[in-house]
Structure P
């Protein structure tokens with residue numbers, strides 16, 4: 001492999017993914033479908049350009065790591081604990097149902113129950129990439145449904161870690177596996193895996209929780225955006241690799257824990273906005289790499305197995321998830337959403353499948369069935385998720401079903417639900433103007449939320465009990481973190497035309513918000529007003545007004561004369577009524 005392979009794979013894969021992603025989006029399907037088709041197009045199984053399969057897979061792994069780090073940034077322990085009542089039993093029951101169905105069905109194809117069990121464990125776990133992308137596309141990531149789904153996925157991932165450790169202990173060699181099981185080696189492997197996971201969590205949150213915020217604070221004070229971005233990437237990838245090399249667990253779990261550590265500091269918003277945008281490009285390569293594994297001819301050799309596997313994933317798993325969610329007295333819509341988003345398989349399925357094939361437990365036809373099922377289920381999941389609302393409406397029209405489900409209501413005061421101050425104003429910058437505005441807002445019972453790029457200022461404000469977020473306000477995610485959708489006002493206390501895009505974005509998210517901006521020069525005021533600001537205060541204009549009023553007062557003018565001249569100057573300087 002040379003550098004040309006890298007460039008061709010990256011450019012060719014992303015270019016075809018872009019073209020087919022646009023096409024599928026145009027016809028009303030998820031772009032994910034286009035990315036999978038792109039993988040088939042550039043695979044060795046179709047004519048034309050052939051991408052480097054192993055290289056694409058390695059780059060896709062980076063995307064999965066960054067994605068899990070991003071999920072960890074927005075997922076806190078309190079949210080995991082809030083959904084433990086459903087995530088833990090739900091993941092266990094669903095995994096058991098998928099594995100049990102796989103054993104029964106594959107034994108009908110002449111497999112042993114051990115082969116069926118490994119195959120079932122491979123299709124029991126959902127895809128991190130797909131699940132997160134579907135939740136993000138539907139704005140459900142930070143809702144109770146998103147918290148349940150992510151918590152469920154974390155439990156499944158932990159279960160998969162155990163599977164990956166136990167498989168070599170059981171199937172390393174027939175005699176060796178039997179001897180290990182007889183001598184208690186299986187129990188020892190489970191205990192040792194538990195110890196390693198606990199050690200990783202303790203190390204990440206104790207050592208990492210102390211070192212990472214201090215490292216990021218030191219780098220943030222340099223004022224270099226590039227160094228901060230590099231530091232976040234090193235933390236995400238470094239802890240992920242360390243989790244695999246030192247603790248023997250998945251890199252994805254390590255990246256998730258690293259994200260949770262950063263989330264506990266004031267750097268979470270900036271890390272999400274500055275350092276992780278490239279994760280989407282790498283995540284696209286994951287879907288491309290999945291498509292490259294598909295072999296249509298091999299699928300035709302065992303169509304029954306493929307159809308049965310698809311049935312387990314898109315029917316058996318969702319029904320199990322829906323049943324356990326309803327039994328735990330969650331609303332029907334929540335149950336349907338959880339069932340739909342988990343109706344697919346992905347990266348962990350291939351990891352388990354690859355290990356099973358290397359150990360001689362799974363055949364090539366079984367692995368190809370995993371690939372075919374992944375493509376079909378990943379394609380259908382966004383469509384199933386989109387169809388939840390109309391399906392719920394139809395089901396609730398059935399009288400006896402509606403009566404049974406009437407007792408299932410959304411929990412009040414669920415700590416996993418996102419809350420934001422209803423009466424708050426967002427202040428960009430904390431210079432002299434920002435400090436004055438914050439003081440006036442507090443004096444008038446309006447909660448100020450300060451967005452500031454100076455980490456020391458943010459830490460000082462938090463110590464004083466003022467809500468402050470360290471991040472770049474020009475990024476939409478930073479504005480959303482500050483609650484722009486519910487804010488009463490947005491105040492740009494610093495001057496400059498860089499606020500134009502910020503004003504446009506704020507107006508798009510919250511059309512009713514009052515936007516007050518500051519600029520140094522009169523020529524910039526009208527541009528900010530055109531961008532959507534309600535009021536713009538110009539340094540030049542205010543100085544001119546102050547000097548005029550002072551001069552007239554010293555010359556003995558009456559209050560009426562001063563007011564008349566002030567009004568004339570305002571009309572002369574500010575031709576747009578909304579600008580002051």
Structure Q
């Protein structure tokens with residue numbers, strides 16, 4: 001029986017399919033290498049948490065035990081501003097009894113893998129070369145895992161898979177999946193949904209043979225669907241009054257140290273700067289050119305247009321599809337929203353967020369295409385020159401740039417370049433956390449020390465205030481937190497016991513967490529909370545001229561717990577004291 005004939009087209013298609021699977025496998029492996037490295041750090045101790053996750057995760061312990069954080073200003077605020085999709089995601093997991101902090105440690109790897117899959121397909125849609133898609137995914141993952149966005153497991157971590165899915169389905173003209181991805185993006189991280197709408201808006205304009213409006217029905221269906229989704233999800237936010245509103249005005253923000261540079265430190269919500277170059281170009285919230293940490297290789301992305309305009313393009317460059325214009329559409333939409341966010345200060349989040357996240361999507365794609373074309377072209381020249389026996393010159397010409405590329409690619413795999421920038425925080429006050437967890441759920445702790453940042457997450461009890469939670473964007477929240485903070489600082493350094501007792505009674509304080517050096521000038525000078533509320537000089541003057549603070553006289557008699565660094569003073573003991581004068 002004769003064997004069936006296999007056509008050449010079938011052989012080529014099979015080979016290409018194997019190539020795709022192979023390069024996709026390598027792309028997934030890159031994500032796994034970075035993700036598992038990060039996961040190992042996150043699981044190293046039960047008292048490890050990503051820096052920003054402390055704000056966004058701690059209150060979710062209410063899902064496991066609704067009696068936690070009762071009447072807690074900070075917990076109520078962060079729960080109120082969390083996007084609905086984000087809350088629903090964690091609620092589903094906690095509904096089966098899984099701690100939200102534990103979930104947050106696995107979420108980055110899960111999101112990273114989904115992002116890599118869509119990004120690989122997205123790259124192939126622009127440039128159908130599997131090796132180029134791998135390079136793009138490699139550069140993308142290096143950027144993702146050398147920053148703290150993805151590993152934070154906060155709302156902005158979810159933008160990566162959803163925006164990648166949105167772009168992927170957009171290029172495939174799959175209307176329903178594209179709108180579903182955009183809806184998820186809106187529910188988890190609305191600023192990027194605005195960027196998606198901006199891209200769809202630009203697609204309505206055609207630039208060939210003059211400017212004209214698109215006549216493609218799908219373009220208008222997508223735009224209309226996207227606009228409706230954003231209106232339905234974001235509309236209620238604009239039409240209803242937030243209990244912690246209104247938004248802080250520009251005039252108010254300019255007067256607050258926390259929005260500015262203070263004594264050489266950037267404020268918690270650093271926004272303004274007297275140097276216009278820093279404000280407009282380099283600032284992490286307002287700068288046009290602040291794109292975070294990425295591989296230097298992404299800069300070759302700016303050479304991609306050269307391949308598009310050259311008359312004699314290399315063979316690989318001829319594989320570029322017209323869909324590559326998507327990259328310029330993302331960039332233009334990001335620039336437009338950047339300018340609009342500056343004009344409507346605080347109304348559309350931070351101006352930089354649009355160019356920051358836009359660049360982190362566009363640059364790896366463009367760089368992956370450019371590098372693949374360049375390396376492919378150099379190999380073709382190398383093989384051609386081998387036949388002409390110019391071996392030594394060509395070997396050097398190929399080895400040197402490839403060696404440099406290899407070094408730049410390998411360096412970010414070092415934990416010094418990746419995990420170090422992921423901003424994991426390890427709680428050191430284990431004895432303190434365990435003690436607080438045994439206290440009643442309504443326990444309230446007052447402290448000006450940086451350790452207060454960790455108490456809601458690890459100690460699972462409420463605090464009066466802390467720098468980590470001093471976000472000043474909603475005046476109804478920040479004005480209350482500011483009053484609390486100033487009163488707490490005044491009470492800690494007051495020589496009058498009655499001031500401390502009055503503060504404890506008004507707020508219902510149960511414990512004071514006091515650092516053992518809290519009454520020394522060096523501690524005061526370096527305390528970030530004091531700086532950002534402009535209290536450093538005032539406290540130093542009081543320490544120099546006034547009697548010893550009342551709390552300093554009670555560190556022995558009222559200490560419920562003493563550790564190497566701290567005294568945990570019991571408020572009931574403080575309130576039972578008489579005059580604690582010198």
Given that helix-only ellipticity at 222 nm (-39500 (n - 2.57) for each DSSP H run of 4 or more, over all residues; to 500), derived from a single structure, equals -21500, which label among P, Q identifies that structure?
P
If mean count of other Cβ atoms within 10 Å over residues 120-127 is calculated for P, Q, the one returning 27.4 is structure P
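Since every read-out is calculated from the coordinates, none of them should be taken as a lab result. What you are looking at is a predicted structure, and each value in this text was computed from that prediction instead of being measured. Cβ atoms are built from the backbone, for glycine too; each structure is taken alone.
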